Each structure stands twice: as C-alpha cells, then as structure tokens.
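Each structure below appears as structure tokens.
A short reminder: the numbers here are calculations on the coordinates, not readings from a lab. Computed from a prediction, not measured in an experiment: that's the story for all the values here. Cβ atoms are built from the backbone, for glycine too; each structure is taken alone.
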Structure I
Amino acid sequence: MKIGKSAPRGVLLSLASLLALLITQPLQAAETVRVGVLKFGTVNWELDTIKQHKFDEAHGIDVDIRFFASEDATNVAMMAGDVDVIVSDWLWVSRQRASGVDLTMVPYSTAVGALMVPMDSPIQRLSDLKGKKIGVAGGPLDKSWLLIQGLAKQEGIDLLAGNDIAYGAPPLLAEKAQQGELDAVLNFWHYCARLEAKGFRRLISTNEAATALGATGTVSALGYIFHDSWADAHPRAIEGFIAASGDAKALLGTSDAEWLRLAPVIKAEGPELTVLRDRYREGIPNRPVADEAADAARLYAVLEDLGGEKLVGPSEVLAPGTFWGVE
C-alpha cells in the first residue's frame with residue numbers, strides 16, 4: 001500500500017511509533033572483557049594491537065586491560081573473579097580442573113624457549129653439556145626444563161648429574177649468559193630471541209624436545225584462561241574476544257609495519273625486533289584445538305613421570321575440558 005496523504009490514520013501512527021522506537025532504542029552495549037596480564041609481558045603486544053585497531057569494538061566487546069605485577073597475582077585475580085581472562089599454561093588449567101575449578105583455555109601461543117649457547121660455543125649436542133654451567137629460568141619444575149631433561153634421558157644423559165644448574169629470573173640469566181658466566185641457558189622464548197639477535201644460537205628448543213617425546217606437532221605453551229561458567233553466561237563476550245585475538249594475530253603475522261609501530265612497546269629495534277617478530281609469528285597457533293589437546297595429553301604423561309604430583313597435581317591424566325570444547 002502506498003503511504004501518502006490518503007493513508008489511514010492508524011497506519012501513520014504505527015509508522016510514527018516504529019520510528020520513535022528505533023530512535024530511542026539503545027544499541028546493544030558492548031560487553032566488557034576484563035583481561036589480567038603482566039605489565040611488561042609479551043601478551044601486551046597482541047592486546048595493544050586489538051585496542052589500537054579497535055578489533056574489540058568490531059566484535060561487540062570492550063577489552064579492559066588490567067595490569068598485575070606477577071603471574072601469581074593474575075592467578076589470584078582470576079580465582080577471585082576480579083578478571084575474566086588471564087594467560088597461563090595448560091598444566092595449571094588441568095591442575096585446577098582436577099581440583100574442581102571450572103577453568104579452561106583457548107590456545108594463545110606455541111612459542112617456547114630453548115637452550116641457548118654462544119654462536120662460537122663448542123657445545124653442539126646435549127651430550128656436550130656434561131660438566132657445564134646451565135642457567136634455567138622458571139625453576140626446577142619448569143615444564144620446558146623437564147621436557148629437555150626427558151629428551152636427554154632418552155639419550156642416556158642426566159642433566160642434573162655432574163652439571164652446575166643455576167635457577168634464576170629470566171632477565172638475570174640472559175644477562176649472565178651475555179657476560180659469559182653460563183655455558184648454556186634455558187630461557188623464555190622472547191629472551192631467547194633477544195639473545196639470538198646478539199649472537200647466540202639454539203642448541204635445542206622445547207618444541208623439538210616435545211616432538212621427540214611424542215607430540216605430533218606444536219602445542220600452545222600458553223592459552224587464554226577463563227571459567228567455563230563465565231563463557232556460558234557471556235557467549236558473545238568470549239566469542240568476540242577470540243575473534244579480536246584472531247584479527248590481531250592475523251595483522252601481526254603479516255604486517256611488518258605493525259611491528260615497527262609496536263617497537264616502543266616491545267622495547268626493541270633493528271635485528272632484535274626482527275627476530276622477535278619472526279619467533280612470534282612461528283608461535284601463532286595453526287592446528288585444530290583437538291589435535292593440540294591430544295598432544296598435550298601425551299606430554300602430560302611425560303611431565304607427570306618427570307615432575308610428579310608437585311607439578312601436575314592429583315590427576316595422572318590431562319583433565320578433560322582443559323582445552324575449551326575438547327572433552
């Protein structure tokens with residue numbers, strides 16, 4: 001029916017009411033996702049990219065970044081309900097699930113550390129480490145250290161026997177390695193990348209050790225952690241956050257200009273920035289989550305044997321649901 005001067009008064013009133021409703025009805029508000037991270041952690045590179053390019057807004061959410069001084073502080077904030085999402089590893093998630101806490105994760109990064117030695121070091125293989133001083137970040141129960149120990153045992157090598165093991169903070173160990181006080185150092189991936197840019201080389205990476213111990217591909221060392229109950233109550237929030245993270249990864253995976261923009265945040269330039277960029281890109285997850293979960297279960301068995309209950313908690317197997325949507 002053509003609306004004009006002859007239109008029935010009721011039709012005109014209906015159209016006026018509809019127009020008023022459209023004008024006064026507020027747009028669906030963006031859901032806030034509170035993300036707890038370390039102030040100077042590498043996760044900030046991705047979150048900064050999300051905020052800079054408004055990837056969160058594009059997916060109907062508002063990422064609220066909250067900084068913490070330590071990993072323990074982010075964990076406490078998650079358990080207290082002060083944040084919705086943090087970054088941690090699947091071992092911690094599995095341990096919490098085994099204790100009845102409904103945490104779960106989606107893969108964030110497969111980037112892992114490596115045993116680094118100076119470029120001109122005579123050390124070429126694990127057996128060459130006998131009698132050497134080795135720096136290890138993360139402590140005796142660090143899973144990268146345990147996996148490398150597991151690989152060494154397969155080759156008949158006991159890295160704890162006959163070696164001087166120095167545990168310490170990542171930046172301190174990186175500095176000591178550069179000063180020649182360590183023969184080899186196992187550090188977190190970004191410290192390894194910075195050492196690589198300064199003339200160090202990889203002896204063996206954690207991913208190589210994991211593959212030798214049964215993994216069929218790379219497994220995300222870290223993931224975005226959240227409660228199942230929160231995701232169930234806020235499906236638009238978690239789906240929007242995962243989508244925004246994917247957009248940021250896609251940009252960081254292809255745009256060198258974006259890395260130049262981030263240089264002040266990363267505190268790197270030149271060759272160091274290039275190595276960090278390339279190692280980050282290598283760590284972008286690209287496998288089905290179910291495949292990662294299957295490999296994590298295989299590695300869990302190895303770690304449970306090496307680290308025992310102190311590492312994995314009460315469960316002898318990876319807790320179902322550790323990876324979101326994979327039982």
Structure II
Amino acid sequence: MSDTLRLSRRAALIGAAALPLSAALPGRAAHAGAEMKGPGGKDFNRFMLGDLEVTVLLAATRPVENPHGIFGLNVGVEEFEAVSRAAFLPTDVSQFFFTPTLVNTGAELVLFDTGLNGAGIAGALGAAGYAPDQVDVVVITHMHPDHIGGLMTDGAPTFPNARFVTGQVEFDAWSKAGNELFEANVAPLADRMSFLSGGGAVAPGITAVEAFGHTPGHMAYMLESGGRQLLVFADTANHYVWSLAYPDWEVRFDMDKGRAAETRRKVLGMLAADRVTFIGYHMPFPAMGYVETRGDGFDYVPVSYQMML
C-alpha cells in the first residue's frame with residue numbers, strides 16, 4: 001500500500017470521527033438537541049425513626065446575595081473569604097433552604113414550622129402526599145416570618161383541623177413586640193394554642209428543648225422512638241459552615257447574638273458527644289446530618305443511607 005493511500009484513509013477516518021454520531025450513522029438524520037429541563041430532585045425525604053414516620057419537606061429554596069452581611073458579622077472579609085474558599089463556597093451568594101418537618105406518630109400528624117407562606121407549605125405537603133386539613137398539630141419553633149408565614153392563607157387558617165403548640169417564652173416575647181406578621185398569623189390562633197417550656201411534651205416521643213438566643217424563646221424538639229433519637233433543631237445554626245462550623249460567628253438574624261452562640265456550642269456539643277442525628281431548618285436539603293467536633297468548632301456530616309436502615 002502506498003504512503004499516499006495510507007494518508008488518505010487516515011484523513012477519512014479522522015474526518016468521520018469528528019462528525020456528530022447521528023450524521024455518521026447511515027439513514028439517521030440529525031435532530032435539534034433536547035430542551036433544558038432545569039433543576040430537579042425530590043421535594044421531600046421520608047424515613048422511619050423507630051415507630052415515627054418522619055418527612056422532611058422542601059417548602060422553598062432561593063439564592064441570597066452578600067452572605068457576609070448575614071454570617072460572620074464579627075470577622076473580617078479576609079477570614080470570611082478564606083473559610084468560604086476552603087469549603088468550596090462562593091462569597092457573593094448563598095443558597096437558602098426552608099425545610100419544615102412532618103412527623104406521623106401513628107395517632108397524629110405533627111408539623112414543625114410552616115415556611116414562608118400558605119401556598120408554599122400546602123404545595124410541599126401535597127408533594128409528600130398530604131393535605132393541610134390532615135395536619136393534627138402545628139408546632140412553631142419560633143416566630144420569625146419564614147416559620148409562621150404559612151399559618152394563614154388569604155386570612156384564613158391554613159390548617160383548619162390543627163391544634164397549635166409553641167414555647168411560652170417565645171409567645172410572650174412576641175405578643176409584646178407589636179410585630180405585624182405575628183398579629184396577623186399567630187395571634188388569631190391563640191385560643192387554639194398550648195404553651196410549653198423545656199422538657200414539655202408535644203406528643204409521646206416529642207419533647208421540647210430550650211435553645212434560646214436566635215429568638216427569646218427559640219425551641220428545638222427531640223424525637224425519640226425505638227431507641228433512636230433525632231433533634232429538630234430549627235435555627236440553632238443557620239448554615240452548615242458559616243454558623244455550624246464556626247459557632248461564635250455572629251449571625252444577623254440572631255436576636256441575642258451572645259446567647260445564640262452559647263446555645264450553638266451547647267447543642268452542637270451534645271449532638272457530637274451523643275452522635276444524634278439532627279434536622280436543621282436551613283441546612284442543604286434534605287437538611288439532615290451529624291455533628292463532629294473539629295478543633296474549636298464543629299463539622300457537618302450529611303446523612304447518606306443511615307436513615308434507610
């Protein structure tokens with residue numbers, strides 16, 4: 001075979017390889033590419049904790065600019081950026097998650113927090129196979145807008161058949177604050193509310209844990225069944241790096257920043273020591289994980305398949 005023929009065959013093979021696959025196949029016409037589908041994934045995560053069926057709901061998620069204006073208010077720009085880079089996080093924007101928790105005790109359907117608005121929580125419940133009128137108990141961990149926003153829909157209770165539970169300290173503080181959303185969404189439900197302190201029971205296996213600081217009476221809730229525990233810790237830490245890993249960093253939304261930091265250290269230390277699973281309202285969905293100590297702070301360890309076993 002001549003060198004010229006070899007070069008010609010090689011050139012033809014290279015040219016054919018460069019063609020799109022559809023063009024290289026006989027009788028196959030090229031078509032336009034498939035349309036972009038956009039972000040996807042499940043809107044809920046469901047598992048058993050002993051005899052309790054727990055469903056974590058994704059009620060909303062959105063990007064928020066300038067995270068250093070929210071987290072690490074007491075540290076400089078260079079430290080904030082260095083910590084963020086080490087965690088592969090951008091410093092100009094963060095992603096917020098809003099994740100109410102639903103617990104089926106076998107006797108009652110208990111919802112922890114209600115998201116930003118009635119439509120959002122109703123949609124999240126619907127994605128998980130429930131309707132608002134099936135909820136028996138609504139527990140409000142604290143009175144920030146993204147937790148009480150879904151209590152009302154167009155001026156009417158979103159959960160018509162529910163009783164409501166919240167902390168006594170939290171309710172008393174906000175009832176004196178003159179807050180517009182509290183007056184519109186919480187006050188009208190006061191005659192259907194019961195109030196508890198740390199150690200109080202919402203239902204068998206669901207116990208209130210004082211976690212004050214983020215708000216005056218902010219509560220977490222310990223779930224216990226079948227020898228297993230899980231802490232619904234609401235806004236004890238608002239970000240898995242900038243708040244959980246660095247518990248002394250000040251957070252704009254913490255009403256008592258010093259006490260909130262003390263609470264973070266106490267709660268996170270307990271979770272690490274006892275190896276207890278937790279759900280954090282603003283953690284990356286599905287908002288669940290474990291805590292381990294790391295130097296003077298903590299590391300967030302996301303769940304993998306543990307809750308399936």
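Structure above, values below:
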{"item": "Highest-scoring label, criterion being mean projected area of the Cα convex hull in nm², for residues 47-174 alone, among I, II", "result": "I"}
{"item": "Top of I, II by relative contact order in percent (Cα under 8 Å, 6 or more apart), largest first", "result": "I"}
{"item": "Given 1.11 for Rg/Rh (Cα atoms, Kirkwood Rh), calculated: source structure among I, II", "result": "I"}
{"item": "With helix-only ellipticity at 222 nm (-39500 (n - 2.57) for each DSSP H run of 4 or more, over all residues; to 500) derived as -15000, matching label from I, II", "result": "I"}
{"item": "Origin of the derived value 19.9 (mean count of other Cβ atoms within 10 Å over residues 159-166; candidates I, II)", "result": "II"}
{"item": "Origin of the value 1.10, where Rg/Rh (Cα atoms, Kirkwood Rh), for residues 143-246 alone was derived from one of I, II", "result": "I"}
